Every structure is written in structure tokens, then in C-alpha cells.
Structure I
């Protein structure tokens, strides 16, 4: 995405609006949303289904381009209807809800991890890929398997490893545990907590589960009907 340079390292969103459809059928999904996320913090977004939280993440990921308002990601002020280019393609990574759908079924795990490294001309891509598997708690022997040969929790660990390969400044997590059983959910949450101190980046986590948000996040926004209803700190998140 072409972007103008700006001062400051925070993420700032002002008057963000997204509408789907047109005319009388138009539905406003994000409605004059304002938000600031501090550089380096782990920030959560929670609320009921359909409140706009995943759409917000897709805007920040550069997937949803039809928005209006003002967005600054670190030093970059984003331009409307323009795909990410250059350094922003590497700086912003996303982990999706369904780990199976986000991994190519005909590519081995090694290929899934090595290809982005080759695209960005990172030296020794195979070694870096195997080290990434180890960091997320998976053995190197899984590198030659295909996604369908892994459990849901293992696939999500691969997706996290792939997102971290390029050392992003912003990691977006869209319901990363909701498709997993309870045991796998706990494993992924504990993994993310272990990874946070090792990687200097900002995390934004979306979940419908306030408990998941409280487990990981420094602050959070509760959303409803496309707007932020309230901001909560860690202590407030822990309260029932």
C-alpha cells in the first residue's frame, strides 16, 4: 500500500466506516469507529457475532479495502482502496480462525513456511522454517506432512509460525482458538503468551470470548453494532 510517512509508532483509527451493499440494502458494519492501540501492547477486541470486530481486523490486514476514515499504522498513513505494498506487506501479518482453510492443502508444511521466506529473499529459508516450527512447539519431522495430516491445534501452530517468520510489527489474530477443542485452545493461548516476550510487535486479538481476551491482553475494546462500547484495562477484564 502506498502510504505517507508520519511521526509516532502507535496505531490510530479515526471515524472508520465500512458498509456492505448499496442503497436501501446498505448495511453499516463499522460506524464512525475511533481507536488507538499503543505500539507493543497486546490489545483485545470482543463482542457478539456481527458486531464488526472481524471486519475491523480485515481492514487493518489490508484485505477489506472499501472503507472510509483515517488509519495510521505506525509511520504509515493508509490510502483508501489501495492494497498493501512494500514494507507494509511484511510488517502486517494475520492468523485466521480456520487453520485448515488458511493453509494450502497440496503444499507440505515445509513449502508453506519456506515460500514467504524465498519471496522476501531471507537467507537459509529451510533452516529458518524448521526453527520456526520448533519455536511453536512442533517437531521438524512434521515439515514433510500436509495440512490434512495434522490436528487442528498443530495447523494453527503452523499458521502462527508462518505469520511470525517475517518478523511483523503487527500480528492480527482473528478468533485463533474458536475452531479448536478445549485442550488445543489452552495450548494455543499458552503458546501466544510464551511468544509475546520474544517478538517485539503489537498484537491485536479478536474473540467472542472475554476470558480468552483477559488471558492475553493488556487492554481491550468491547464492540457492539459497529462501535466501541467501552475500553477496559487488564484489571477490568478480569472482573466478571
Structure II
């Protein structure tokens, strides 16, 4: 019998957001792959789960991938988690899944859905979400201008993640490309103690004193007024 791998979503802040199915899965599998074992063990300890853990992250090499595949082919049932949220969403979980598909397509991959900062932020923005564009984190250096031109030129609601260290810089870079009436929504520390949501025009948001602490999701509503700036310039 070959093993099965479950892609398990975990809380993005509030531990009460974990699902009953996620808890059952984390208890029943033989191995949990973690972005950071120290972070995951805090979650497991909170719910008295003693499943074996192993590190898997974006620095993992070919041998780690091969070892994971060997475990599955030898009948080990595995759960993949990230530090917070859904594996594979701006996270290297998708690389592992692609590797498994390529080398052992007979292995079953099962999603255990749950928290996601992206969908949580979109749910409170009040912007059109029948179609939307998600762009992950902006690049730190090379490619930032092209990245924000893509955001500004999108005809769909567009979302991206940003850290506390670069949120102000990113908003100013975005404001230089957007009409000042463009609406945006910023969600900070979703589900955590200091959760806060800021909504208004890009001009209003820049005048707001948003604490540069925590994790951010930025959502930009497509502008329907004057012609958008040419994103190809």
C-alpha cells in the first residue's frame, strides 16, 4: 500500500480557526511536513498531537524530495502544513506537489481546506471577486516597477502580500502609478489580536497612520473612472 499526502490548512493567527478535519488528519497521519518544525509543534502541543514532524521548506534540496517520495511509496501517510494558512499559496508546497505528480502520479493528494489570508482579506474588502488577480509578495529589488505596473494596469481586483518592513514603500510606489481615486483595502494581522482593516482611496490610505507591524494583505479595486495609466510605459 502506498501512502497518501494531505495538504492541510492551519490557522493564520487565531488557533480556534483550525478545522475538526484538520485536527483529525494531523493526529492520524504518520508524518507532518512543516515549514518550521518549531512553529508547527506549538500548534500540535496546543491540541495534544504527537505526530512525528520533518522540515520541508523552500530551501529543501533534491534529497529531501526523494526522501518524502520514498516515505509515501513505503506506505507513510503524510500531512503537509505551512507556518500559517494554506500550503502552496505563495509557499513552496506547490513545488512538492508538482514533484509528486511527476514522479509518482498514482499517489493520492488530498486537500484539507481551511484558513487563507488571501480569501479572508478578499471577503471583507467589498470589491468584485468574480475574477481577481493574486500576485504574492512584490520582489525586494529587481522587478518592483514592473510588478506595480502590473497591479496598476489590472482590470481585475488585485491582491498581494507585504511585510511590515516594506508596506509604506510599496504603497507609495503603487500610488505613483494609480489614479488618486483608486480604492484599496489593507488588511493587517488578520485573525490576530490587533487585526485591523483600512479601506479608502489610495490618497486617503497614504494619509492614514497604519502601524508598520505585522503582516499585510493589500487589495486594489480596478479603477472605473479615468483611463488607467499605461502599464507598459
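Nothing in this text is a laboratory measurement; each read-out follows from the coordinates by a stated rule. Small disclaimer: the values here were computed from a predicted structure and weren't measured. Cβ atoms are built from the backbone, for glycine too; each structure is taken alone.
Figures for the structure shown
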item	result
Distance in nm of label points 7 Å out along Cα→Cβ at positions 79 and 175 - structure with the largest value, from I, II	II
Origin of the value 2.0, where distance in nm of label points 7 Å out along Cα→Cβ at positions 103 and 215 was derived from one of I, II	I
Origin of the derived value 0.95 (FRET efficiency 1/(1 + (r/R0)^6) of positions 39 and 223 (r between Cβ atoms, R0 = 35 Å, to 0.05); candidates I, II)	I
Test item: distance in nm of label points 7 Å out along Cα→Cβ at positions 15 and 63 calculated as 3.4, pick one of I, II	II
Comparison of I, II by relative contact order in percent (Cα under 8 Å, 6 or more apart) - largest value held by	I
